[in-house]
Structures are given as structure tokens and as C-alpha cells.
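Taken together, the values in this text are just the output of simple stated rules run on the coordinates, not laboratory data. These figures come from a predicted structure and were not determined experimentally. Cβ atoms are built from the backbone, for glycine too; each structure is taken alone.
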Structure I
Amino acid sequence: MVADRETRRLSFGSVATDYDRYRPPPPPQALDWLIPPGAQAILDLAAGTGVVTRELIGRAARVVAVEPDERMRAVLAASSPEAEVLAGRGEDIPLPAASVDAVVSSAVLHFARDQAHFDAMVQEMWRVLRPGGLFFARLATTIGIEGRVVRLENGRWRLPDGSERFLMDEERLMRRTAALGGVLADPLKTTNVQNLRAMTTWCVHRPG
């Protein structure tokens, strides 16, 4: 089962070019707000083909894109030559501690295998974030669709579209924020996608 989940998590690599063509970028205004003034280094974790990475170019002197799938990295490197493209995973980021001013993690954390894997990825992202920096994650949650998802095991749920994801809820996200020693930079905000899934933005400031 774990192997099957890992295969699904990396399956976008088989259609990397189409993924890059059709996945929409984030609004520039959102990145204007997200990136701290004077940021010198930004990490885009599990960057895929660089849809977000390309929007980060020019917002800091150094943009690092970490991606586990070599097929996605190939498209990423070609489309974002200004970025530093590295092989790595959420739980094993090839950067020193306190080396970036912002961490961007879009649609990554809900692919966690279980709570321990989720916590390991979050802790690793927090490790590389400098004091005063900002952690941003966009992830699927149960918020607002609690009656439409089916609990499985190890923190995983079946969504109305039949897919399986690791889902957090508001209480656990707030507990995790406190455990990190972080402070919400913005209230949790959730978009309900036609009752098929709920996507939450989790923005945490690291004091210092």
C-alpha cells in the first residue's frame, strides 16, 4: 500500500510537459504579500515543473526549487534556468538550517503517508526557514466538508471524488502551529471546490 501511494504521488512525472502547460500559476498579488520584504532566498518545495518557481524568480536573489521526480525536474530546469534546482523530498531538504526567508509548499502536504510523515515534512521546512521568515502551505483539509469525507486510517481520508489524501483539520493545524513556536501570519482560509475537496492556506510566521 505504501508503495502504491508513493507511485501515485510521483505519477505527475509521466505527464510532466502537460502538467506544466495546464496547471495555472498563483496570482502575482498573492506572492507580493507572501514574500517578506528584502528576502534573499526562497524555497519552492516539491516544485513540480516550476509553475510557482517561475513566479518567484526576481522576488529574491536566490530561488531554490526542490523536486523529487527527475522527469519534473527536467522540465523545471529548462523552464526556470534562473532557479537553483535540487533533488530532494519534503522530509529531506538539501539545504542548511535557517537558509531561506520563505518556504512555499503548494499541494504537497496532503500526499503525506501518515501523521508522522506530515510532521517530518513540516519540521524539515521549519528547519530551513530563518527567524523572521514565512512558511506557506496550500493543502487539502477536512474543513467545511467534514460530512462528505470518509475516514480511513493513519490520518487518511477518501474524498467525494474517490481519491485518498492525508487531511488535517483546523484544530490540528492550530496545534501544529503552536508546537512549531510559530504565529499565524494570516487566518486559515479554505476554498470549497464544489464539495469535492477543500483547499486551505496555512501561513505561519517564524518569530525572531
Structure II
Amino acid sequence: MPERTIRVGLIGAGGNTKAFHIPGLKKQAGVEIVAVANRSRDSSQRVADEFAIPKVHDHLAYEPKSKVFTVSRALTLGLSYPFDWGFIPGTKALDGDPVDALAIHDSATFPGVVLPCRALGVVDVSQKGDNGREENPRLILMPSWHERMGEFEKATGLPKRLREEIEQFFVSATFFTGKNPRIEGWRGPKAALHIVKKARTNRT
């Protein structure tokens, strides 16, 4: 009999995880699966319901020191990340984290996957910081291999309704954090590339 219970949280729950990893862990004495975080809250919830996993998480953060993804908080009920939400590796934004990025395509991947992308633009977002309002831009990208959604040259070429929904998501996702986010506008690919270049300089 194990002296203590090992509690496991799953990040990513694809076919192999559901077919092999979860059943295998459940067979182990002294092991309890307590949480799951998948590509969206809905997919996480389906896995949790199927395997009686008590907690669902959907907001992942990368920890550079340990080089792993961790669950930082839950999104507001009813929300899930659109498309592929992540960051630009090797960058450091003004808030100390890597530069945020949203890769627009018609299927989501998994945490830790690197997507070669081209910049469409940037959504300028400001929020409350320790010294007043601070910038927290969100890059809008498209995978370089993606063809199904057509050839958009810049973010302002995206459908107006899609741009409005992206803006609303950025505001709603941090509603309960006290950051009071505000959309300041959209800029094009050159602005996005300038942000990346500057953020790589900040890291050195």
C-alpha cells in the first residue's frame, strides 16, 4: 500500500492519452488524476466527464525556469481560447512574459507545439499595471503552411465580425483579474514584427 497518493494533472488529452495514459494511470495504486487541461475548456470537460476527473483547467502558462507548462487560472465560464493561443519563443515583453500571440487557422494544436507563422498584425491592448496603464499587445498570426482560410496579408483584412469577436475575447478573458483591459486599436504586420524584434532585444 503506497504511503501517500500521487496526484496527477494532465496537460493535453489526445487520442493516445485517452486510450493508454489515463487508463494506465487509473490502474496504478496510489495515483489519482485530479485535473485535465486540453485545447479548449469544452474538450477538457469532455475528457473530465468521460474519465471522472474532478477539475478542468484551460489557462496555461509557460515557466521558463522549469521549461514546462503550468495551469495558471481558469477562464471565465463559457469561454475557451479561439484558434491557437500562445507566445513568441525567445521574446520578453514589457510585463516580463513572452509576447502573446494568436495564430488563426481552422484547427487547434497542442501546448508546446511550435508553429511557423507569418505576422498579420497586432491588437494593441492596454491594462492596469503597477505604475498605471501598461501596454500588452497581442500579435495576430497565420501559420505559414495554412491555405484553407485564404491569403490574408494583414489583420485588418480579416472579416469585421471576426476582429470584433477577437477584441471581445481579449477583454472578457481577463474580466475578473482586475486588469481592466482596453482595446486601443489594430496595426499591421510591420508593427507586429517591430514588437517581436524589440522583445528579443529585451531578453538579452
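Structures I, II were compared on distance in nm of label points 7 Å out along Cα→Cβ at positions 82 and 114, and the highest value belongs to I. Between structures I, II, the calculation of mean count of other Cβ atoms within 10 Å over residues 50-57 yields its largest number for I. For Kirkwood radius over Cα pairs in Å, the calculated result is 18.6, so let me know which of I, II that is. Answer by label: II. Looking at structures I, II, which one was FRET efficiency 1/(1 + (r/R0)^6) of positions 106 and 162 (r between Cβ atoms, R0 = 25 Å, to 0.05) calculated from, given that it came out as 1.00? Structure II accounts for this read-out.
Structures I, II were compared on distance in nm of label points 7 Å out along Cα→Cβ at positions 130 and 194, and the highest value belongs to I.
Each of I, II could give distance in nm of label points 7 Å out along Cα→Cβ at positions 26 and 154, but the derived value 5.2 comes from II.
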